[in-house]
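See the structures that follow.
What follows draws every value from the coordinates through simple rules; no lab data is involved. Keep in mind that this is a model prediction, so the values were computed, not measured. Cβ atoms are built from the backbone, for glycine too; each structure is taken alone.
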Structure P
């Protein structure tokens, strides 16, 4: 699933008239880059949630088409009040089915090796892509989680672990999304609950990665080849 419903507030004024998924990086919309990467990794069907200026995304898909072999399905949310990442995923579960699925934030600039994420096992609720907190945020204090040598995630500051940031992509089980009972909530809430239950693992993405949730991130991505 490609998460594309948000307002993109930190990218204003660009996102006042353009949904963040259609903000251009190196001459093409983010949506083009993300769909191409997913199709190249073997995805055959992608659900895109629509909210703020979602009609523009539908128009772009209609005009440009999807990569060969990739079916696009839309999950529509109220344009004036998107359901956040968790609520958006929960609303889309009927379209996603009962099996684990890939999830990707549309405003991430990276090329993930999706097949590296092995199938979930032993009651796991997800396997995330993470990046080093010191490298990408300048401090371990900015970490979302701690990662041990076995690939298990723990709360930030766990002794003997690496400080990491959720990279905006991963393989998740539908039950992960159901850990929170609310119409509107962040996927981050679910991730922290799963970590506390010891049911979340991660792989470190050591290659180029930028969060394009800000103008500064967008400027950096314009010059970073993947």
Structure Q
């Protein structure tokens, strides 16, 4: 029961969901539309985009691990029926391979020094290169938080770039209102429709989703 209760968290924290939902949240706050689109819409869109990105990996795991183990048939990758441990190891390996490609070295070393200091001391040399042997030696409990930190870093970098044009609009509107002597009129009320208009004219949602998909697809394929 405990495993089932934490399964959703484990699933979301080992995929690109974190990056996507944080970036979409930045978009909503940058525009200033408060609760529009609502959280349910952002979460639903994030889940669908995550499924689109992770689908090939999940499909491979099912084809070569979960499916053969559940049906007790030979796996295409090995030609024999996998045991429960082998199925789990295959799934873990595929997920770790995905996370490796997104992890920044600084985040990985930070978590490794906390969670696996012996491995860092014995197998890592500070030469700017992380070997595959070092990665394989690290436990998944170290890889996961490092992956989440890297995803948050990229999400905030994208959020910063999203915020910039809307901050410019706010500054321009504020300057115009001050020059007109309309000091009592909140700039947010005036700038909101202009921000929404600009966002619609440049197909903002399409651009954001496209960049999210490109960045995550490069990670999967890289």
Structure R
């Protein structure tokens, strides 16, 4: 199956097979409509994560699976995940979040016309208020408006250019590698980052699932 060259979704995970099962059940129909690859970056889970992914790989050929040989911590796992695709943009999505039904189509329409964004930022649970969609070129303006919001990985769609140039190692063991590589980029280079107030990623809301406490060895967002 030919995959979409514009966008991939990367889902880092660790020992949350139940959430991942729901996540894939929800997102595969959305991804299938546009031939979007979904990459699972498994940080050496000890539960039945592999079995869950294998089940869904039979349903969707563009679902890809990478499992680390040992647990490398969340930051390194995010780095590994971001480097798996070869598409123009990579959406780093937590396994306890879901993209709105119009989210993929919205951003695919945005990419071809404006393909020079280093990062695209969307809302999360509508927590950012009163900031209209806009392009940012000034780092101070961006940080003043959205610096706090950039800590949430599920709000971030990275360009492959930024990923290729990022100094990931500098942010190992911080639990904020997803934010640090953006801050460093905008401090040193000219950039255009797009903020969309139209799309908001939401937390999975299913009473059968209970989010585990933060585990600093695995995904913690």
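Assuming -10000 is helix-only ellipticity at 222 nm (-39500 (n - 2.57) for each DSSP H run of 4 or more, over all residues; to 500) as calculated from a single structure, say which of P, Q, R it is. Among P, Q, R, the structure yielding -10000 for helix-only ellipticity at 222 nm (-39500 (n - 2.57) for each DSSP H run of 4 or more, over all residues; to 500) is R. Upon calculation of semi-axes √(5λ) of the Cα gyration tensor in Å, for residues 25-136 alone from the atomic coordinates, which of the structures P, Q, R produces 26, 17, 14? Derived from the structure labelled R. Identify the structure, out of P, Q, R, from whose coordinates distance in nm of label points 7 Å out along Cα→Cβ at positions 81 and 201 was calculated to give 0.8. Attributed to the structure labelled R. For mean count of other Cβ atoms within 10 Å over residues 9-16, the calculated result is 14.9, so let me know which of P, Q, R that is. This value belongs to structure P.
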